[in-house]
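Colleague: Each in structure tokens, the structures are laid out below.
A short reminder: the numbers here are calculations on the coordinates, not readings from a lab. Small disclaimer: the values here were computed from a predicted structure and weren't measured. Cβ atoms are built from the backbone, for glycine too; each structure is taken alone.
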Structure I
Amino acid sequence: MDFNANTYCLTDMEKGDSNAFYIDLSDFTDMFIKKADKLLNDVLIEYMDYLCLNESRIKRRRKECILEFLVLGVLWETYLPMAINSNKIVEKSLLFLTYLRQRNVFFKKIADSIRGILSTFLLRQHMDKYKSTPVRQDNILKRLKILIKWLSCTGEFEQEVKRLGELYDFMSIQQAEKRYMFLEKIMELTEWFRINSEKYLGKYTLNVEQYIKNRGREHFWSEDVLFCNRKRVEYHLNMAAAEILNRDYREDYLKAAHKTVFLPVCMRIRHDGRCRAEKNAFGYNCRHCTSACPVSDITKAGYKLNFDVLVIPHSSMLFSKNYAKSTPGKDMAIIGVACPLQLIAGGWKAKAVNIPAQCVLLDYCGCKSHWDKKGITTGLNMNKLMEILNADIKK
């Protein structure tokens, strides 16, 4: 297997596992939280007071607020140049298509095809550029509004847009000088994160830039053109977010009596239609047609350790309204397994439907939909999965 074929790999080739990655990620996250706590303390206090006074529907703790500030900084630095220079007619068309596909399954395929064409027009002039946008007192709100609108149009940042909307409201009630000070601190933290995440996590994402250079244009005219051309710092952002949200949501997760592990279809060893998994309303149940299949191994572990396993083609099935209604509320929690770029959205979607969640990263990507035409059977770190389920094992 060529682990360098795609964007990232968490596996230590000599040891054959990703244990070292999770140690590095935990250590780096500790460093980041310490830095953010010191740098953003005043901003965090004011923002959390604001959320409390305005009775925000999304309840969160301090670390999750830190993550929101980092998301703002990374998206500002990565996408604001595109947002400022984008074609407004294309933006409006994309926004309509995003609205259409979310509300009508029948039009989803057609809408995605058109979105691919329009997204390519929107992005291709800027995809090779990575430059900071200077912060000025007189244009912060205007530029933040432009960024939020652009992110909404892409259809790729639904959960992030909701959080940035609250940050925009918070910023709008500040005096211009204070608003400028807040954003300067956020951008300082973002720059610290970019430099240090590359230092501590960069060895796991060495191929991102090469992939974009060599294969990024293969996704032109496809609806995944933005997703598959995401920057290296966005991988690091999602990796750190996974660690932060796992810690922050852990208490609620442990309170739930029933656990379900959701696996992506790319983990099946059979990609050619011979998989015998049984379909249900929300995904597939493994029937153990191949003994060497990772899905079979995890499903068998579930029999022993009292957790369910469901294979899902796409995370949207997990967070559909019908699934949310079918779950036993506070008695259920989930462990989602995904590649890094889906982790922030997945964690925040779970929270939006009141399902306590934890996550485990795929050790590398390989699905047919985005990364490999034939499909590569992906895997995860079983030690990490067992660590998350540890409370159940000890019972």
Structure II
Amino acid sequence: MRFNKVHRLGLVAMLLCVAGTGLIPISAQAAGPPSFTVLTSHLDNPRGIALGDEGQLIVGEAGHGGDVFRPGGAPIALGLTSKVTAVNARTGSHSVLASGLISLTDLDLHATIGVSGVTTRDGQIYGVVGEFPQALAGLPTTACNGLPADCAQVLAGAAAQLGQLIKVDEEEGWRAVLGVGSIDYLRALSRTAQLQKEANPYGVLATNGGVYIADAASNTLDFVTNRGAYSELTWFPDPVPAQTFPVDAVPTCIAKIGNVLYIGDLAGELYSWKNGVRHRLAAGGLLKHITGCAAHDGALYLVNIFTTVAPSPAAVRTGNVIKFVPGQGASLFADGLNFPNMIAITESGKVYLTHNSTCPATGMPGCSGEVVLLKARAGGESSHGAESSQD
């Protein structure tokens, strides 16, 4: 059971810890005026964010694991603490749309996987649960021996939910659409050029015909039609030259302008995809570790979760948002962000982010998952002096 990608996309072990000092409350790290206002807090590892109906924001919360522990190997805690939440964009109040979803974390709550990307289309809400069920081969239900009481339920939930594309209904909760993680894992096994045989569906984008999915471990762009048919559209090769973090592409987000898809990855690369052809785009070195992207008025807005580069550790308050205009170049749009993850932009240009996205709702004092509203508006001036580069 390999959870390498848990520690790539939930990279909190380096985020809040300093050698010899232990955990540092995020609130103590602020420097200078913030580029945002906090809409709501106390979210549980908030990752995905999308625009809902009637002034709502839909948020995927990865959860904080639980009380079921993986026997042997790397210590992993499992629980049904992940959920999808609706946040009122005016008041910040939030309510749970779907709960009881699987969450995996290490014992220090440093790296968590659960619901990640969420997306909406015509009032329909979709989300994706990370990982793949085959990863649980070392966790037979019989290992529970009745302890803890919810062990069998949690393991059954994990087997049924890991890697699932789900559809969320405000009245009925959630239902599984397709086990994308399982399919991607099996395809990774047969791909000789892929060294790490894993899957972790992460970013999603709903369109009229179905849902696009960026798998951050199989390194693929997938598509699931409205009827549930799966296709792999492209595979992303490892970064060149080789790097220490991440060692492979780790595609995380998808946005669309016209009939062109754009995909960002944790290696700091941006790609376009159209009619089966993939192109790598230049952004002048401003893209470092992308976890979220959205399109507005012909431009892309890309989230760097942090901007320090290995071997330097991930540093607090180094996250930012980069504006990229195809054919023109990239510029810094907002900075001073603390591990932002994904992004949603309203028609009027309001920019919302999940922020402190590696903070669980419990167990990590001084660390609170948030949704924030940037002070800058998409399509207008940035909240920082523009540093730009041209393709």
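Colleague: For the read-out helix-only ellipticity at 222 nm (-39500 (n - 2.57) for each DSSP H run of 4 or more, over all residues; to 500), a value of -18000 was computed from one structure; give its label from I, II.
Modeller: I
Colleague: Cα Rg over 2.2 N^0.38 Å, for residues 183-310 alone was computed and gave 1.01; which structure, I, II, did it come from?
Modeller: Value 1.01 for Cα Rg over 2.2 N^0.38 Å, for residues 183-310 alone corresponds to II out of I, II.
Colleague: Any idea which of I, II comes out highest on Kirkwood radius over Cα pairs in Å?
Modeller: Ranking I, II on Kirkwood radius over Cα pairs in Å, first place is I.
Colleague: Check the numbers for distance in nm of label points 7 Å out along Cα→Cβ at positions 247 and 279 across I, II and tell me which is largest.
Modeller: Biggest value here belongs to I.
Colleague: Ranked on relative contact order in percent (Cα under 8 Å, 6 or more apart), which label among I, II comes first with the largest value?
Modeller: Between I, II, the highest calculated value is found for I.
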